[in-house]
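Just below sit the structures, each encoded as structure tokens.
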Structure P
């Protein structure tokens with residue numbers, strides 16, 4: 001079952017019923033409009049300006065394009081319905097209803113499959129921690145339907161990979177095409193570089209990344225599985241029990257994930273803001289101590305600064321001060337914000353910008369050297385075997 005494609009349906013409809021945009025009275029750009037509608041809690045959205053912008057006319061095709069490219073469509077649609085449902089064009093309201101009807105069914109199927117998989121692994125004495133995905137939707141947003149999630153990220157002990165792989169194959173999962181021909185030493189090298197192995201079932205209905213570590217070796221994440229197990233907790237989603245990271249460790253993971261993907265869409269920033277909003281009692285000293293040990297303090301500060309700058313997330317004064325004291329954090333945040341404004345035009349970092357980004361986000365010289373060496377090794381490996389580069 002494919003998720004409902006809102007933007008495609010919108011483009012196929014006649015738009016004559018939508019009010020025309022008045023550039024003089026509207027003021028707020030489509031990107032700014034989306035930003036104001038993707039706060040983690042609809043109560044935090046500026047209701048007056050949003051409703052006014054709708055009434056003065058807005059380019060809905062452009063708005064949905066921006067939300068789609070930033071992977072925040074469900075959050076955007078949920079919030080816009082909550083704060084301005086009575087002033088939305090009829091066709092927009094109809095599309096929202098259809099979107100969530102289809103995605104509710106899709107979400108239920110995904111949850112059932114996730115529960116089925118974790119039960120099989122548990123019965124075979126393989127511990128699992130679910131990273132991000134639906135647990136994040138439940139824990140941070142309070143609703144798995146408002147956060148787009150396309151796959152399962154399942155972390156297991158590294159020595160359990162062969163056994164877990166056999167269990168997945170028996171369940172009808174197959175490796176992605178890009179790795180299915182890798183055998184023996186080539187497969188082991190690829191797994192060492194990526195620390196994960198991608199599987200799919202029913203032609204992509206279910207997608208799963210089986211992780212043997214949280215991050216690839218280009219990132220310093222010196223926390224083993226047993227330590228992460230102690231930093232995780234059991235949660236229930238629709239009667240399905242799974243293991244997920246505690247909020248403090250999750251914030252650090254989200255910061256790594258954002259840097260790894262160059263914060264290239266708003267979804268990553270929304271995740272940080274949602275976690276902060278849903279957990280106002282975060283143990284900040286614990287977060288800072290772990291970040292220093294991981295040599296990723298700047299990763300965390302960048303994520304928090306983006307959430308504050310773009311979504312008005314509230315930060316402790318000590319965090320705000322650390323952000324202000326780090327000029328490189330402010331430069332990276334400014335660059336990311338410029339890229340995000342143009343995300344819907346497919347604007348991404350150039351190779352030169354990407355190198356600068358990854359060096360700038362690492363405050364420790366050892367991590368700069370690690371990044372350069374691992375990038376070289378990945379490129380050599382990819383060239384030797386003529387395959388797509390491993391993510392680093």
Structure Q
């Protein structure tokens with residue numbers, strides 16, 4: 001009996017892992033991202049400017065839902081928010097420590113999420129009313145939440161809550177003195193540490209700008225993710241031949257340091273698609289945070305025309321990003337990513353430069369039929385090995401990579 005149980009459990013684990021590995025992104029439609037403007041850590045103020053509480057809004061279950069965590073002097077509350085495809089609407093279930101329970105349903109339209117309860121009878125049964133809560137994204141980055149008690153004809157009987165959400169003041173970023181690139185003398189490099197309050201994580205970045213165009217507010221954005229560096233740090237500065245080159249061509253380039261010394265090391269044994277997935281997820285979340293910071297701090301950039309570039313493990317993060325967060329980036333370029341499957345899609349446009357020495361895992365690269373169907377570009381180099389795609393490559397190898405990347409950017 002015991003041996004039979006072991007066999008059954010083994011089959012279950014194998015089947016579960018296989019299903020997890022083959023599962024497509026189930027919450028990647030654009031509707032699932034409609035409430036993302038509410039994400040973050042917020043201080044909440046009433047209409048008189050008095051702080052009344054704090055709210056921490058986070059994504060859960062692989063971005064299939066949003067969890068609210070409200071705290072005030074006398075109240076705590078939690079809500080779960082999710083998009084339901086079967087009725088094409090958003091739902092919220094709210095519960096607080098005072099026994100309040102709300103079940104709401106509604107839609108997002110023109111920058112506002114509006115959710116309503118079903119009709120509720122008043123205590124004396126003289127009339128019915130509904131709870132209507134709206135969240136509106138303001139142009140200054142704040143969010144207004146208004147809770148109205150409305151009659152059957154939608155007239156407002158009472159305003160139960162009217163608050164303004166303001167993001168917590170950013171933790172002071174450490175900024176080094178800007179310095180000029182060694183390979184492109186007209187390119188200025190700024191390094192700084194961003195801080196994600198929601199994940200309690202530091203994200204070092206380097207910004208590359210051409211001195212002649214750094215005040216140009218219509219630059220296209222490139223975000224680069226480095227290869228695995230065993231948590232030694234500084235890897236985001238090891239692609240100067242490419243980042244500074246692209247900045248010299250007028251692009252606004254950001255290189256992200258994904259690994260911190262306090263992180264666990266990347267698993268080198270076992271099935272990478274399972275064991276390394278949390279590392280790629282973290283990388284995708286880093287990229288999303290950087291994009292949102294750019295939106296707030298550089299409002300004139302062409303955020304709708306972002307290109308992601310990633311090498312090796314950073315290429316796996318780059319390949320995952322549009323599958324986890326669709327409709328955000330315009331193009332992705334991977335430099336010999338080997339583990340995470342490239343998206344099979346026409347948008348974003350997909351380009352991958354392959355090394356001369358390292359094969360990709362099965363299913364990572366598209367078939368010839370898929371290449372034609374989705375317009376994907378795959379180029380194999382016969383002169384560049386996997387480990388020569390950073391600054392360690394020679395001049396000829398660097399120029400080859402620059403040529404192909406620039407060609408794809410202009411496509």
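Derivation of every value follows stated rules applied to the coordinates shown; laboratory data play no part. Just so we're clear, the structure is a prediction, and the values are computed from it rather than from any experiment. Cβ atoms are built from the backbone, for glycine too; each structure is taken alone.
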Have a look at P, Q and say which one yields 17.1 for mean count of other Cβ atoms within 10 Å over residues 63-70, as calculated. Q
Answer label among P, Q for the case where relative contact order in percent (Cα under 8 Å, 6 or more apart), calculated from the coordinates, equals 9: Q
For structures P, Q, which has the highest computed value of distance in nm of label points 7 Å out along Cα→Cβ at positions 31 and 351? Q
helix-only ellipticity at 222 nm (-39500 (n - 2.57) for each DSSP H run of 4 or more, over all residues; to 500) gets -7000 when computed on, of labels P, Q, structure Q
Assuming 24.3, 83 is Rg and Dmax of the Cα atoms in Å as calculated from a single structure, say which of P, Q it is. Q
